[in-house]
1. Quick check for you: by FRET efficiency 1/(1 + (r/R0)^6) of positions 20 and 36 (r between Cβ atoms, R0 = 30 Å, to 0.05), which of 1, 2 is greatest?
2. State the single structure among 1, 2 that was used to calculate semi-axes √(5λ) of the Cα gyration tensor in Å, giving 24, 22, 15.
3. Taking 1.04 as the value of Rg/Rh (Cα atoms, Kirkwood Rh), for residues 84-147 alone derived from one of the structures shown (1, 2), identify that structure.
4. If mean count of other Cβ atoms within 10 Å over residues 76-83 is calculated from each of 1, 2, which structure is the one that comes out at 14.4?
5. Upon calculation of helix-only ellipticity at 222 nm (-39500 (n - 2.57) for each DSSP H run of 4 or more, over all residues; to 500) from the atomic coordinates, which of the structures 1, 2 produces -12500?
6. Out of 1, 2, which one gives 35 for relative contact order in percent (Cα under 8 Å, 6 or more apart) as computed from the coordinates?
Structure 1
Amino acid sequence: MFKILLIDRCNFTRSGMETWLNQTPLFSTSFLITALHNLMLAKEHIVQWQPDLVIADLHGFKNEIHHIQQLASFFSVCRESTQVMLLESGEDAQLSQFYAQFSINATLQKTESLDVLAQAIDAMILARPHLALPRIVTPLLTRQEEKVLTLWMEGTNNQTIARKLCINSKTVYTYKRNIRMKLGMGNRFTPFLSLPERAN
């Protein structure tokens with residue numbers, strides 16, 4: 001069984017790809033798939049889960065990062081044995097030039113046909129050895145911490161996060177502290193989390 005990690009901001013792409021990969025007769029093996037919409041969680045997931053194939057639309061995150069070099073940390077956690085496919089939602093000369101320094105097995109646009117996508121995935125699958133059993137990984141963050149992190153990255157303030165999750169605003173502070181500790185962040189101004197808060 002092959003482990004695939006899908007990273008995409010678009011919920012429709014994540015759910016559509018997951019359904020397609022699990023139901024199509026084009027592949028000779030079954031997949032264990034995880035889909036994420038958060039680059040930081042994806043990075044931690046790659047480290048712990050060690051997927052065979054990562055399919056990512058990094059172009060979709062372009063407006064969320066402060067500097068293009070922040071994407072280097074994403075590529076740094078991909079092992080040599082991890083296949084990386086970029087399935088991009090757009091074209092950007094600066095990103096393309098940046099990608100050239102990393103080991104990327106395939107770069108496709110989302111406008112490609114499913115046949116072309118299936119062929120690329122199949123070629124990557126054949127390049128990897130089979131794993132008899134998937135390893136079970138304990139998530140780094142709890143579900144509630146993931147919810148807090150998602151709202152936090154959207155720039156939502158503590159009071160609004162507390163209201164949306166039906167918790168105390170002091171509890172939100174505690175969740176944020178725990179998230180920083182678990183993800184090895186020094187302070188709240190760490191890249192990706194230094195977004196301005198907005199009131200809802």
Structure 2
Amino acid sequence: MPDAIVTYPALAARLLTLPPSCGPARLVAVDGPSGAGKSTFTDHLAAVLVGAPIIRSDDFSVPWDADPLTWWRPLEMAVLDPLRDGRPAVLRRYDWHHDRYGPQERIPPAPVAIVEGVGAAWAGSPAAYRIWIDAPRDLRRARALDRDGPEYAEAWDAWSTRESTHFTEDGTRARCDLRVDGTTFTQHRFRTPT
């Protein structure tokens with residue numbers, strides 16, 4: 001059976017029909033291993049979900065040698081708890097290049113909020129919809145080292161092992177509502193393996 005081709009507007013329409021899962025918001029979790037294409041996919045999806053805030057694991061300080069869920073408690077306190085109460089969240093996004101947090105940013109409750117990063121769709125997430133993005137390990141590693149620099153090769157390899165252990169123990173991939181091929185999506189559509 002051939003893979004299915006889906007457009008971002010079609011996915012956005014589906015998401016807007018879901019019941020809210022975090023206060024008034026339908027929380028969409030975009031998860032998968034490092035370098036799979038989560039950030040790019042999330043940007044394309046958010047472009048059609050006008051006004052949908054994106055909160056990324058990279059917005060928090062997560063050392064290379066940390067547990068993949070290190071960012072979850074700070075996410076809950078800064079973003080999810082206020083949104084759950086229907087209040088705006090206040091987030092200071094971490095700047096990895098300068099090793100510091102940026103200015104406070106107000107995140108108002110919205111019909112859809114996207115949480116993206118390793119661990120976004122874990123069992124404890126209040127996600128209304130979970131998306132798994134994956135690509136072959138060699139491609140993911142090349143993307144990550146192109147993004148972060150070749151000096152992070154050893155750290156990325158160790159991180160890859162930790163995230164793989166997390167995904168296996170949590171059963172993340174099996175829990176996801178949608179699987180996306182991270183090798184071929186474009187700005188307008190993506191492929192879901194069948």
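Read-outs: derived from the displayed coordinates by stated rules, not from any lab. Nothing here was measured: the structure is a model prediction, and the numbers come from that model. Cβ atoms are built from the backbone, for glycine too; each structure is taken alone.
1. Values: 1: 0.95; 2: 0.65.
With respect to FRET efficiency 1/(1 + (r/R0)^6) of positions 20 and 36 (r between Cβ atoms, R0 = 30 Å, to 0.05), the highest-scoring structure among 1, 2 is 1.
2. 2
3. 2
4. Computing mean count of other Cβ atoms within 10 Å over residues 76-83 on every structure in 1, 2 gives 14.4 only for 1.
5. Of the structures listed, the value fits 1.
6. Numbers: 1: 20; 2: 35.
So the calculation was done on 2.
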